[in-house]
Structure P
Amino acid sequence: MKKWILAVLACCFCLACGQAAAQERRGPMETGVPISLTSPSVILTEPSTGSVIFEKNADERRPVASVTKVMTILLVLEAVEEGRVGLQDSVPVSARASGMGGSQVFLDANKSYKLCELLKSVIVASANDSAVALAEYIDGSEEVFVRRMNERAAQLGLEDTHYVNCTGLPAQGHYTTARNVAMLSAQLDAHPLYYEYSNIWLEEFRHSGGRVTQMTNTNRLIRFYDGCDGYKTGSTNEARYCISATAKKNGLRLIAVVLGADAGQTRFDEARAMLEYGFAGYQLFSPIRTGDRLEMDVPVRLGGSDTVCAVSGGTSELLIKKGDQGKFSLEAALYERVDAPVRKGDVLGEIRVKRGEEVIEVIPAVAGETVELPGMIHSLLRIRDRFMLSRP
């Protein structure tokens, strides 16, 4: 019996892997770009499922200017959460950091600032000087920090990304793609601190001598598009105008990436149009959730109970077109029998989420309760009852 169960589990594992691969091969949900966009490289995604609604030249390697700082921000947030640095740490500013140029908050060289204020200025005002000061503080030099940026990119599967600096200032060999930017941006959702800063529209950055720099969020959609609450803009002559923008409405979060737009307002207009298209036509749908009971029980041999109830061991969450719920169904394949004892959570088979006849996801079916071996007297009584029932 145990060998038979292990063989079935191996099959379930292979089937689940096969379905995951099939989902990767399925590609974008829309063929082509369903709205008018002039930017050369775009992608619209839903991060929790990894679904791509539509894309154009999403794997084309391009410079992205300050959108680079999404990785810089991520590494700072991770360093804070790992306890390597603290938000109230005093961060010294080198002459090199203060002289970065481009977008900045005009840090004083050889002065110190709180880490939280520098991080806020990178998120809100895209401050190059603050980004370099943070990199130098966390890893000793920007070069070492950039090495970790590339290591983190590899860990996240960003195969078409390579960083040369932490700011996005023009540099040979510094590139990424719209798809990689969307994948990276989604990582910020796991860090609530990010959203405490990303929603700021206007704020003053105060220096030790009383001097004040006014910060305005570089992402205009924060103020002018309902639901937008984060991510990053960037622009250089080489990269043109870029944005990774996110918005959340009715529990659905979408990410729109626009690279290489011909004007600053174009990137905002096209990101807005992409988000609007996604919210108007798509929704998240969960055909089954963790703990949902199946209308099937599994017989238990020599247990304190004759059966064990089967429940879902996971949640299926799908991005679907609005109104398509009826196209999905569930199919359960459970073991014919299991031996006691059965522990709550033990695998009893699998639940197949199907679109028509196509299996698109496999979730384990598990025991919803524990079934112990019966006591001695109980066992003898059950044997007697079965013997009596079997007599003619």
Structure Q
Amino acid sequence: MSFEYFVAKRYLTAKRKQAFISVITFISILGITIGVMALIIAIALITGFQGDVQDKILGSTSHIIIRDYSEGGLQDYDQLISQVKGVEGVINASPVVLDTVLITGFVKSQGAMLRGVDFEIEKESSPWLKDLSMGDLPDPEAKRDGILLGRDLSFTIGATVGDKVTVLTSSSRLSPMGPLPKMRQFVVTGIFHTGLYDFDSATALVSLRAAQRAFNLENSINLIQVRIANIFRAPRTAEQIKELLPPQAYAITWMELNKALFSALRLEKQLMFLTITLIVFVAALNIIATLILMVMEKTRDIGILKAMGTTSRSIRKIFFFQGAMIGVIGTALGTALGLLWCWLANTFELIKVPQEIYVIAFVPFRIKPLDLLMIIGVTLLISFLSTLFPSHRASKVDPVEALKYE
């Protein structure tokens, strides 16, 4: 233990004549503790919310979507899918038929998006298809086409496993009275739940062949969904995919589809970090006040130390160590309390939110190691910088003046 650190520790822990200085020291530690704790909780909240929403969105959709805006759909899509799979970073690509329909159940009718998918391919990238809330995937050998309903959609229309539902599509059929909307009956074989309310309340899944028949697409599709290894490389991968597409098709990434949401979350995270950092600045001002008062109280001691040969550099180090200890103690306590709160909130799901509004059932708290290191680093930096002026002032004490009246 160095001489400077020993003296700084004694100054910080010893009983003082002026209890007011001890109170300010305690307030300084408390201010940094609260600031660090608040920063960790706030950043963990934003990170957890963003991560959970992102996982749920990507769990029910794809990383890159290839769409066709012509009425005929994408022809020879098997060949195009093979080419897309050859692009670096692409894990899988699957055909999809998607359109708006009206689904009628026992209770009422509800507008929904009917998705025709290849279930064998889809269940590999969608865990919720492997673990349905009720029932099973449609049997391709069954006499009547099966349909999967989102949990909230099934509740709204009053349909469960084994019930028949009527699907009214926008494609028409000829009749003696002219073109009429096409109607098909499906048997509900299962109920799925992704956790994304907008998806579960307005989505139904059928086999690819059943959707092609329902929408008169025959051997074409109107959408290809692509999954990639690194979701944050989606823009670059999409640019490579665009070179393979026919003129009537385009590619769009999950970032573009949800740009407004994630931009708002990113901005909120940055603003929250800057705002709550002000608490740490206030605590740093308390450190400055504490050390200045300490210098005034210990003027005689500083004079004696200098008279005994202690250098100005050592005096600076004494008061630097004292302020640094306040910062380290406050940061350590704040980090421990912040992480403890995050653990308790996640374990007991303390903060519930309406799922239909916020997509998730409770607020998750997740702190990334890099964010935690940044919070600790910024706090310690502010604490250390706040010691510079008081320690410099202490080093300038004249021992003759300090001991004149002793």
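Only the coordinates and a few stated rules stand behind these numbers; no lab work does. In this text, all values refer to a predicted model and were calculated from it rather than measured experimentally. Cβ atoms are built from the backbone, for glycine too; each structure is taken alone.
Points worth noting:
- The greatest value of mean count of other Cβ atoms within 10 Å over residues 146-153 among structures P, Q is that of Q.
- Answer label among P, Q for the case where relative contact order in percent (Cα under 8 Å, 6 or more apart), calculated from the coordinates, equals 15: P
- Comparison of P, Q - label where distance in nm of label points 7 Å out along Cα→Cβ at positions 66 and 362 is highest: P
- Origin of the derived value 0.85 (FRET efficiency 1/(1 + (r/R0)^6) of positions 82 and 106 (r between Cβ atoms, R0 = 41 Å, to 0.05); candidates P, Q): P
- P(r) over Cα pairs in 10 Å bins from 0, in percent, for residues 138-321 alone from the coordinates reads 8, 24, 30, 18, 10, 7, 3, 1; which among P, Q: P
- Which entry (P, Q) yields the derived value 32.7, 117 for Rg and Dmax of the Cα atoms in Å: Q
- Label whose coordinates, when helix-only ellipticity at 222 nm (-39500 (n - 2.57) for each DSSP H run of 4 or more, over all residues; to 500) is calculated, return -10500 (choices P, Q): P
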